Structure formats: structure tokens, C-alpha cells
Structure I
Amino acid sequence: MKSLMLLFRSILIEYGDMFNTSTTRDLKTVESRFENEGLSFLTISLPNFGKDFEKSLDQGYVDRSLFQGFSWRAGLPQLFGGFLDLIFDRTSGVLLDAPDIDSIRAVRQLTLQFGKIEIECSPERKDAAVQKYIECEREVRISDKSFDSLKEPFERIGGLLWNDIFSRMDQSIHDLSLIPKHGPGATADKLVGNNKFLVKSWPSRLEEEFPISEYAFHSYAAYLSALPALNFLEPGQELPVKVTLVPKTLKTPRIICVEPTAMQYMQQALMRNFEENLALDDISAGLIDYSSQVPNQELAKSGSLTGALATLDLSEASDRVSNQHVRSLMRNFPHLLRGVDACRSRKAVDPSGTVHRLAKFASMGSALCFPMEAVVFCTLVFVGIERKLNTRLTKKDIKSFLGKVRIYGDDIIVPVDFVDSVISTLEDFGLKVNAGKSFWTGKFRESCGKDYYDGIDISIVRLRQVLPSSRKHSSEIAATVSFRNELYKRGLWNTVKHLDSIIERVIPFPRTAETSPALGRFSFLGFDQERMHPSLQRPLVRAAVLKAKPRPSNILDEGDAALQKWFLKTGELPFADVNHLSYAGRPLSVDIKIGWTHSY
């Protein structure tokens with residue numbers, strides 16, 4: 001991993017040259033700690049420094065409770081002191097009246113750029129993540145005990161927000177008019193690709209609300225033909241969701257729960273129906289959105305400029321939404337309540353094989369996780385607003401907050417005047433606000449991957465994979481090319497030359513436009529041309545292109561399954577892939593292919 005240290009060295013020296021600031025001591029400190037602590041210094045310790053730096057920007061000063069593990073000189077950390085002196089007063093640690101924006105951007109880039117590299121973490125950290133998941137489940141159960149005493153305003157405000165949407169969803173379930181679909185990912189019963197259409201089992205409680213004859217077969221005759229081989233699972237026979245750890249950072253893995261095929265199939269139907277009905281609601285559609293992050297980003301920018309809006313982030317957001325929260329909001333819609341409950345998995349099996357009964361509504365992996373958590377968070381935000389106003393909200397009151405309240409996943413925008421009440425409300429209902437990633441005091445705001453200070457975009461470039469050493473490392477090559485091109489746009493051209501030398505050792509690396517399918521080098525000077533396409537008259541270059549190896553999944557001979565897939569297609573356009581009945585699901589692999597391709 002010394003290649004990452006060399007990359008860090010290049011970026012640090014280049015920033016020093018940009019600001020005419022000596023970075024010699026900084027480099028010695030980082031190299032020494034890297035030698036002693038290894039990769040964790042770059043991927044854990046420095047990102048912790050970066051988070052404390054952001055908190056200092058937010059509160060307007062540096063205090064001694066921050067930057068643990070780093071030495072100090074006067075009122076500031078010694079590391080990156082040349083940059084920090086352009087942002088804070090060295091003696092008092094107080095934020096300067098006009099801090100240098102480029103220096104802010106430099107400190108954030110240096111400290112946070114490697115914090116989200118997808119690296120397999122240690123077995124001990126994996127075990128700790130699973131234990132945290134189990135502990136979170138215990139805390140949800142404890143929180144549920146106090147829910148009855150809190151739910152009156154929650155249900156009342158939830159009614160103002162969601163009753164119209166839930167009413168239409170309730171009717172759709174009653175009319176058996178939902179359109180389900182299969183997702184591309186893994187399932188607990190290990191069905192992949194087109195095999196998901198070869199229905200062999202169906203939970204009995206799912207059958208009560210979503211008859212298999214209506215939703216899994218294109219005709220009743222097809223259902224009758226398959227009926228002798230179908231296995232209807234009683235609750236005790238249902239597969240639990242599978243708690244799965246996937247690489248996220250060296251510090252901790254990401255936990256997702258892999259759902260059984262039939263459950264996710266109908267979860268997708270409800271999610272699609274929710275999205276369609278949400279779009280019809282003028283108020284609620286302006287409060288939550290998970291099709292675009294841009295509205296949250298724009299509000300974060302506004303908040304950094306005016307100070308009127310806060311950006312809040314939740315820890316373990318999905319795992320802390322209780323099933324009781326969701327059931328309470330749907331209590332007046334019996335078909336919807338039973339339908340959501342029917343396709344909600346009730347148990348999870350962890351990597352040790354231990355099965356846990358779930359109090360949470362759903363973990364990441366459920367198609368209903370994202371929309372339902374947004375519904376719950378939005379409701380709680382307005383409960384907090386009502387507490388602060390000390391008067392019952394009306395629909396007109398809620399409408400007045402359009403452009404001031406916005407929810408995308410666990411990224412929440414609220415007016416600063418209500419932030420204390422909103423935070424206490426969220427925590428009263430068992431949620432946990434991430435204080436290290438929530439901002440409302442100063443001029444720094446962060447939401448949905450965009451960062452702003454005083455209205456200026458100070459977002460950084462993150463390296464998502466380790467640097468490649470072979471053409472076989474396709475994902476690493478793609479990540480490095482992306483990182484290189486973003487650094488080029490930010491003017492770190494010496495570091496770009498360093499990365500070019502690494503990339504050129506494994507693939508041809510011509511200049512291409514961003515619209516080219518090639519893994520090419522972006523340049524303000526234009527793109528290369530090595531030959532011209534004989535018929536299309538387009539410039540060609542010899543370059544690397546990512547090619548996915550499709551997953552074989554043939555149901556051409558399975559007439560009923562193939563026909564069911566066709567009937568589930570929405571829209572007027574044909575299937576994008578003419579071979580969709582032969583290949584489906586996530587690719588087996590993504591490889592690098594070298595050949596001629598157009599350069600723009």
C-alpha cells in the first residue's frame with residue numbers, strides 16, 4: 001500500500017507549492033505514522049482529523065476535545081499547520097473572519113480522500129459490526145416500549161402528510177393492480193437472474209394479500225399448471241433475511257440484509273406504487289425524494305450561505321426505524337397495512353447462523369427500506385417543528401415549509417430555528433443523530449455528497465479503490481482513472497502526471513472526451529485521434545473499455561416464465577437487451593478490453 005503513501009505525498013507537496021506553504025514537517029509526520037500504523041493512518045486516523053476539522057468550521061473555533069492523537073502547537077493541531085493558519089487564528093483557535101477557501105478545500109482533500117476506499121476490514125471489525133447490528137436491534141425494542149406515549153402527534157401529523165398517498169396505495173392493493181418486479185441482486189434463496197421467474201415457493205402470509213396466481217403467473221392456466229409443484233411456506237418455514245457484510249472502509253464493513261425472492265418481488269411492487277403516488281402529491285413530493293440528490297444539495301448550499309438551514313445525518317438510520325413506526329402511520333389503511341406486513345421479513349440470520357426476530361422495519365436490502373424510512377423521518381421532523389411552535393400543525397403550515405425541509409435517505413434538511421427540537425424528537429423515537437456529520441452553527445454544510453462553505457462548493461475527490469498494478473484490476477483501474485480526471489479539473493496537475501504513470505503501466509491511456517466509452521484521460525486541450533472510423537467518420541483511439549461479462553440465465557425454453565417477464569415490462573419501449581431471456585442479473589465480472597473506440 002506504499003503506492004497510496006506516494007500519492008498522498010504528491011498531493012501534499014503540490015498543495016504546498018500552490019499556497020507557498022512548507023509541508024516538509026507535515027510529510028515527515030505522515031510518513032512516520034504511516035510506517036508505524038500502516039494503512040489505517042491514511043484511511044482512519046486522517047479521516048478522523050478531517051471530521052474534526054469540519055466540526056471546527058461549524059462551531060467557529062478549534063477546541064482541545066478534538067483532534068485526539070495529534071500533537072498541538074499553540075491553539076491548533078501541528079499537522080497541516082501552514083494551511084490551518086490561513087483558516088484559524090493560531091493563538092486562540094478561533095475561525096478567521098475571512099478564512100482561505102482553497103486552504104479549507106486542501107485540508108479536507110488531504111484528510112478525507114482515502115477515507116472511503118473499499119477495503120476488506122479485519123475479522124475483529126467485522127465481528128464488531130455484527131454485534132453493533134444486534135445491539136441496535138435490542139435498542140429498537142427498548143425504544144418501542146415508550147412509543148405508545150409518543151405516538152399521538154406522530155400519527156396525526158403522519159395523516160396530514162401521507163393519508164392521500166396511502167389511500168391510493170390501499171386501493172391498488174385491494175384491486176390487485178400492483179406491478180411487481182425482480183431486482184438484479186442476490187436473494188436469500190440464492191436465485192439469480194431469470195431464475196427468479198421460475199416460481200417454486202411463496203410464503204402463505206404473502207398469499208393472503210398478494211395471491212401468487214395474480215402476481216407470479218401471466219395467466220390462471222399457467223398458475224394451475226405449476227400449482228402441483230408450488231410450495232406455500234408457513235411462517236415457521238420462511239427463509240430469514242441473510243445478514244451480509246460487504247466491503248465499505250477499512251474501519252467498518254457495510255451491513256445489508258439479503259431478502260428472499262418472493263418478498264423482494266412484492267416489496268418492489270409496493271415501492272413502485274408508492275413512487276407513482278408520491279409524484280401526484282404536491283406537498284409530500286416536495287419534502288422527500290430518492291430519485292435525485294440535487295434538491296438536498298442545493299438546500300445545503302443555501303444553508304451554508306444564509307445560515308438558515310441545517311443539515312442533519314443519522315447513524316444506523318435504516319436499522320433504527322421500528323416496525324411500530326411504520327404500522328402506526330398505516331393504521332387506517334387495512335389493505336396497505338396487511339400488504340406491507342406480508343412482504344416484510346420478520347427474522348434475520350447473522351453470519352454465525354443465529355436467527356434474530358426483528359423489531360426494526362427493515363434493513364438495507366429491502367426495497368421498502370428507503371421509502372419507508374424517508375416517510376418516518378419526515379413525519380418526525382414535523383413533530384419536532386410542532387413541538388417548537390407549540391401549536392398543532394395544519395396542512396397549510398406544512399406547505400409553508402416547502403423549500404426548507406427535505407429528506408433524502410438519512411440526509412435531512414431543516415430550518416436552524418427548529419434544529420434542537422427536531423433532534424430531540426428524533427432521539428425520543430429511538431433514532432440517533434450523527435453529531436459529527438450534522439451542521440447548523442457556522443457556514444459549513446454537507447448533504448448527499450456535496451460540501452459547501454459560505455455558499456462555495458468545497459467538495460473533495462475520493463479514491464474508492466486501491467491503485468491498480470495489473471490490467472486484471474478492472475475496478476481499481478476505473479476508480480483511479482475517475483480520481484485522476486477529477487484531480488485534473490481541480491488543477492492538481494503534478495499529481496495527475498504521477499497517476500498517469502501508474503495508469504499507463506496497465507492500459508493505453510489516450511486523451512478522450514467524457515462522453516467516450518473509453519477509460520481515457522480528460523484534458524482541457526481536447527481529445528486524441530489515431531485513426532478515423534471508415535463509415536461513421538468519427539475519431540478513434542486505441543483504449544481500454546470496461547466490458548461486463550453477462551450472467552447466463554436462460555429461460556427461452558420456459559415459456560410461462562418468459563411470458564411473465566414480458567408482461568411485467570412497463571413502458572412502450574422494448575427490452576434494452578435483446579438477449580434478456582438468455583442473460584440476466586448482475587454481471588459475473590467486469591473486465592478490461594483493449595481496442596479501437598471513439599474518443600468523444
Structure II
Amino acid sequence: MSSVYTLGISSFYHDSSAVILQNDNIIAAAQEERFTRKKFEKSFPKYSVDFCLKEAGITLDEVHSVAFYEDPLLKWDRLFTTYKHFQPHPFKGLSKLTKWLDHKLKVEDQIFHQYLKGFKGDILFSQHHLSHAASAFYPSPFEEATILIIDGIGEWSCTTIAYGKNKKIELLAEQRFPHSIGFLYSSFTQYLGFKVDNGEYKVMGLAPYGKPIYSDKILSEVARVNEEGELDLNLELFDFMTGSQMINTKFEEVFEQPRRKQEEKLEQFHFDMAASIQEVVEIIIQKIAKYAVELTGNRKLVMAGGVALNCVSNGKLLRESIVDELWIQPCSGDAGGALGAALVAAYQEHGLERVVSKEDSQKGSYLGPRFSDEEIQKTLEAFDFSYDKYETSELIDQVTDRIIDGKVIGFFHGRMEYGPRALGARSIIADPRNREMQEVLNLKIKFRESFRPFAPIVLESATLNWFEKLKSSPYMLLTTQVKQEKLFDISEEDRQKTGTDLLSVARSEVPAITHVNESARLQTITKERNGIVFDLLSSFEKKTGCPILINTSFNIRGEPIVCTPYDALQCFMNTNMDVLVLENFILSKEKQGKQLIKKEFMDYLNNG
């Protein structure tokens with residue numbers, strides 16, 4: 001049988017991406033933001049498509065079908081119905097809806113005539129939550145599984161329960177707009193002064209600094225939930241149905257505090273509010289998960305949708321024994337819809353058979369571009385960088401020694417990750433034993449809030465020696481507790497600290513990755529999946545006895561993760577990063593001039 005090529009597309013809302021399948025094999029996948037350097041890029045993923053076709057070694061003429069991640073007609077139905085219902089003067093906003101209609105309902109025409117000129121195959125439209133479900137189930141290592149999709153909104157669906165068996169996906173239950181868990185969490189994100197669709201992970205990181213003292217108030221006045229996890233929002237408090245804001249003044253009145261402005265100081269109230277909404281969302285998700293596995297009778301669960309990136313909630317599903325096994329799509333947001341749509345087309349339109357892999361078929365989510373030593377050297381010499389080149393074994397030894405010496409390393413190796421997490425290919429790494437490293441990374445490298453925690457990468461074989469009840473977490477989507485024997489005794493004075501003062505307390509043998517509630521968001525590393533990252537961790541363990549490193553994404557605040565050697569060099573030169581590894585090349589900051597330094601960083605670097 002000749003190969004069937006399917007191109008998956010997600011675009012025109014946020015997180016545009018493209019995926020290419022050869023039969024059901026994921027050849028390449030990438031998010032458009034990495035190429036345009038505009039975070040959450042929503043335009044048609046032109047550069048991602050070009051990369052995918054190049055990686056597959058084919059032209060557009062050889063693509064059998066293009067699969068789009070949602071149904072514009074269903075989306076229009078929801079928008080029009082919602083606007084008519086909630087807008088007191090619907091005719092005033094008719095031009096806005098008409099403009100949307102002109103653009104969104106012409107997706108097929110745009111793809112054929114504007115973006116993929118000359119394409120002769122079929123354009124297939126999936127549905128938003130079906131695309132998410134397919135992205136979660138088909139790459140998973142499960143023959144059968146319960147499927148749970150939770151996000152802000154699809155066309156109409158906000159939460160969906162489904163069941164997957166072989167190549168069949170059956171949608172069993174859904175909760176429809178406007179009663180959305182994703183929008184509930186985003187509303188508190190806005191209330192706490194962070195950007196919607198951007199700052200939700202900040203709320204999750206902020207939660208351990210507070211106490212959930214407002215949980216009962218949220219569950220009585222803002223959002224009620226029954227035993228099946230069905231949500232009932234008090235819609236009088238929200239404006240997301242028709243307006244540009246998530247919440248209104250009535251929401252603020254419930255808590256007798258105005259929403260925080262973006263750069264205002266965080267107070268204990270904000271810490272407690274973050275803790276409260278995190279607890280509420282965990283309660284809701286646990287109820288839904290319990291109901292879902294009761295409905296299907298299968299305790300293997302797969303998840304996708306933006307809320308599936310809430311690693312704290314995910315970890316508790318396992319620790320509370322609500323499910324036996326859990327696999328989460330590493331690109332759980334809308335970008336992952338491109339993969340799901342392509343897989344729906346492969347199995348349900350092209351009739352391909354599904355073969356389940358022992359691990360999963362996501363390939364570590366290393367699905368983006370990689371760059372040869374020749375390409376990298378050409379870039380280095382074009383900008384007159386000083387560098388040393390090493391064989392792989394010597395490079396590992398060199399990098400290990402520099403980490404032990406307290407250096408912060410930009411690590412650029414292999415294929416770029418698909419999804420929001422840096423998994424070792426485009427990462428910043430450092431020594432977790434250094435109690436000052438969290439502050440150094442946040443303030444001098446990432447230029448972001450000091451309260452933000454950092455995640456560890458750990459050798460999978462050593463995970464249970466350091467962390468509680470979690471054997472494997474390959475995509476950094478699960479949080480657990482640091483083992484009791486690795487924790488320090490905390491003085492009574494330190495226990496009384498609150499807010500960001502908690503940051504001054506070293507809590508474990510690896511303080512830089514131990515959050516203030518003694519938790520950590522893990523990525524577990526194996527030789528088969530992670531290659532050179534495994535070798536680096538093994539070298540660090542051999543020299544220090546510690547099988548753990550800090551891993552954070554290779555970017556600065558407000559920018560996408562780096563994609564190309566040029567992006568990496570620019571980030572390296574515009575931060576206080578000490579060392580840059582580009583494949584087999586090592587660059588030391590003190591040996592460089594002022595190449596690629598942006599003007600706004602000059603004073604900072606000169607005084608840093």
C-alpha cells in the first residue's frame with residue numbers, strides 16, 4: 001500500500017500549528033509562534049506547513065487531505081446564538097459578527113486559494129473536542145481508554161467525556177457553553193491581574209503561597225458543581241459571553257476587592273485566591289474523572305484541552321487513585337488540535353488501522369526542526385561568535401562540570417518540542433542543589449516573577465528515590481511531592497512565613513526545584529526517549545550523586561521558546577546565561593563580544 005499523507009491544521013484563533021502524518025506515523029509537528037516569534041500566533045501556519053512538508057520530503061501535491069481542527073459552522077452557530085441571547089442590543093454588534101462570519105466561514109476557500117494554492121486534495125473538518133480526543137487517545141499506549149477533554153470552549157463543548165477503543169472514539173457526554181471550567185479558571189486569572197490564555201499557569205504556581213480560604217465562597221456564589229462534576233456558573237458575574245472581559249464588577253463585589261492591575265504588588269489576598277480557585281478546579285476535575293471512569297468502566301484515562309495542562313490537578317488523579325493509568329497529550333491546547341484532526345482523518349476517513357505502541361507514538365514530542373552542525377557553524381561565523389566544538393562524550397563532560405560550577409546553561413539539541421513544555425531540546429538547565437538558583441533564573445535569565453517555580457528532570461530509574469508515588473512523567477504534566485527523607489527540618493520561624501517570604505526557605509536537598517508546598521512538576525528521563533539528555537543527567541549523577549537537574553524553557557518572558565540557532569544566540573546574549581550549547585558547540589559568555597544584543601538590554605547586561 002502506498003503512503004497516505006495527511007496535513008493537520010490549527011489556526012485563526014490562537015496557537016496555530018501544523019502536523020504531517022505518513023499513514024498514522026507523526027513525521028513532524030510545530031507551532032507557528034516558534035517561527036514568527038509572536039507568542040500564541042493565530043494566523044495560518046504557513047511556516048509550520050513548509051517545515052512539515054520539508055521534513056516529510058514531499059510536496060503539497062503529494063498530500064491526500066488537509067484536516068482542520070474544528071467546524072466553523074458549528075462555531076458560528078454558538079457565537080450567533082450566544083450573542084442573540086446575552087446581548088441586550090444585538091443589532092449594535094451585528095457588524096462584528098458579520099466580519100467574523102466573512103472570515104471564519106471562508107476557511108475552506110482561504111486554504112484552497114490563499115494559503116495552499118494548487119492543493120487538489122480534500123479539506124476535512126473535524127470538531128474541536130473530537131480533535132482533542134483523538135490527539136489524546138490515538139498516540140497513547142492504550143488499546144482502550146476513557147477520554148476526558150476540558151478547555152475553555154470548542155464549538156459548543158466545554159467538557160467532553162468519550163471512550164476510545166482501537167480506532168473508534170465514541171463521544172458519551174458533554175457540558176456546553178457557557179458553563180466552562182476553563183473560563184472559570186481564566187476568570188480568576190484575569191481577576192488576579194494576569195493575562196487570559198497566558199497567565200493561567202501563573203495562578204497555578206501562585207496557589208501554594210496561599211490558603212484556600214475562599215473555596216466555599218466560590219462554590220456557593222460563583223460556581224456550583226454536582227457529584228458528576230457538572231458545573232453551574234453564576235452568569236451574572238461574567239462578561240465572557242459577549243464582552244471582551246471575563247468578569248464584571250459583580251464578580252469583584254463577591255470578594256469585596258477590585259481586580260488586581262497587572263503590575264500591582266501581590267498581597268496575601270491574591271495568594272489565597274489563587275489557592276482557592278486551584279482547589280475548586282481540582283475538586284471539579286476529580287468529580288468529573290470519577291464519573292467518567294464509572295461511565296466507561298475503564299480506569300485508564302487520557303486527557304487533552306487547555307485545562308489538562310494543570311499538572312497539579314493531574315497528579316492528584318493518580319495519587320488519589322481516581323484512575324489507574326493516565327496519559328496526557330503534551331500539546332494539550334489548541335495547537336494539539338492539528339494532530340488530532342489529522343489522526344481523525346487517518347483512521348476514520350482513510351481507513352488506516354491503529355497499532356498501539358508499548359510507550360506511546362508521540363516520540364517524546366520531539367517533532368520540530370533540528371539543525372546540523374554545518375548550519376549552526378555558518379550562523380556562528382556569520383556573527384563572529386567564539387566557540388569550541390566537541391565530540392558528544394566530551395561535550396557531556398564539559399557541560400556537566402559547568403553545571404556543577406554553578407553555571408546556567410542554554411541547551412539546544414535535537415528536534416524542537418511540540419507543545420508548551422521544554423523537554424530538554426530547547427531548555428535552560430542548572431544545578432537544583434543551589435538554593436540561589438531559582439531567584440537567579442527568574443530575575444536574571446527569564447526576567448519574570450520571583451514566585452514562579454522551576455521543574456526538575458530526573459532519571460526515571462531514580463524517580464521513586466526522590467519523589468512520591470510517581471514512576472513516570474515523560475512530558476512534565478504531573479506534579480508530586482518530594483520524598484520526606486529528602487526534606488530538611490524547617491524551623492518554627494520559617495514555618496510562620498507567608499507569601500513570597502516562603503522563597504527564602506530551603507526545603508530539600510534540591511531546593512531550586514522544590515516548591516513552597518514541597519512539590520515538584522517532574523519530567524522523567526530515559527535513554528530511549530530522551531537520548532543526550534539522559535546522558536547528561538547520568539553524568540551529573542555520577543559526579544554528584546544527584547540524578548536531577550533544573551529544566552526550564554529556553555526563552556525569556558513574553559517570547560516563544562527558541563526555534564533556530566539564531567533565536568538561541570539572541571536569547572543567550574540578551575540574558576545573564578553563562579553557557580550556550582548548540583548541538584556539539586559550546587559558547588561561553590565571557591568569550592563573546594556584543595553580538596545580537598538588543599539595545600534595551602545593554603544597560604542591564606553592563607550592570608548585571
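Every read-out reported here was derived from the displayed coordinates using simple, explicitly stated rules and does not represent laboratory data. As the structure is a prediction and not an experimental result, all values here were calculated from the model. Cβ atoms are built from the backbone, for glycine too; each structure is taken alone.
Here Cα extents along the principal axes in Å, for residues 304-495 alone was calculated and came to 61, 50, 26; which of the structures I, II was it taken from? Let's see the in-between values first.
On the way: I: 61, 50, 26; II: 57, 55, 32.
Only structure I yields this read-out.
For the read-out distance in nm of label points 7 Å out along Cα→Cβ at positions 312 and 536, a value of 5.0 was computed from one structure; give its label from I, II.
On the way: I: 5.0; II: 2.8.
Corresponding structure: I.
From which structure (I, II) was mean count of other Cβ atoms within 10 Å over residues 144-151 calculated, if the value obtained is 13.4? Intermediate values should be presented prior to the final figure.
Details: I: 13.4; II: 26.9.
The correct label is I.
Suppose helix-only ellipticity at 222 nm (-39500 (n - 2.57) for each DSSP H run of 4 or more, over all residues; to 500) works out to -12500; of I, II, which structure was it derived from?
Numbers: I: -12500; II: -9000.
Label of the originating structure: I.
When mean count of other Cβ atoms within 10 Å over residues 24-31 is computed for each of I, II, which one produces 23.6? Could you put the intermediate results ahead of the total?
Working: I: 15.4; II: 23.6.
This figure was derived from II.
If mean count of other Cβ atoms within 10 Å over residues 184-191 is calculated from each of I, II, which structure is the one that comes out at 24.0? Write down the numbers at each step before the final one.
Working: I: 17.2; II: 24.0.
It was calculated from structure II.
Assign the value 1.02, calculated as Rg/Rh (Cα atoms, Kirkwood Rh), for residues 136-447 alone, to the correct structure from I, II. Intermediate results must be reported in sequence, preceding the final value.
On the way: I: 0.98; II: 1.02.
Here the read-out was taken from II.
For which of I, II does mean projected area of the Cα convex hull in nm², calculated from the coordinates, equal 27.3?
II
Taking mean count of other Cβ atoms within 10 Å over residues 568-575 from the coordinates of each of I, II, which one would give 9.6? Working shown, then result.
Values: I: 9.6; II: 23.0.
Label of the source structure: I.
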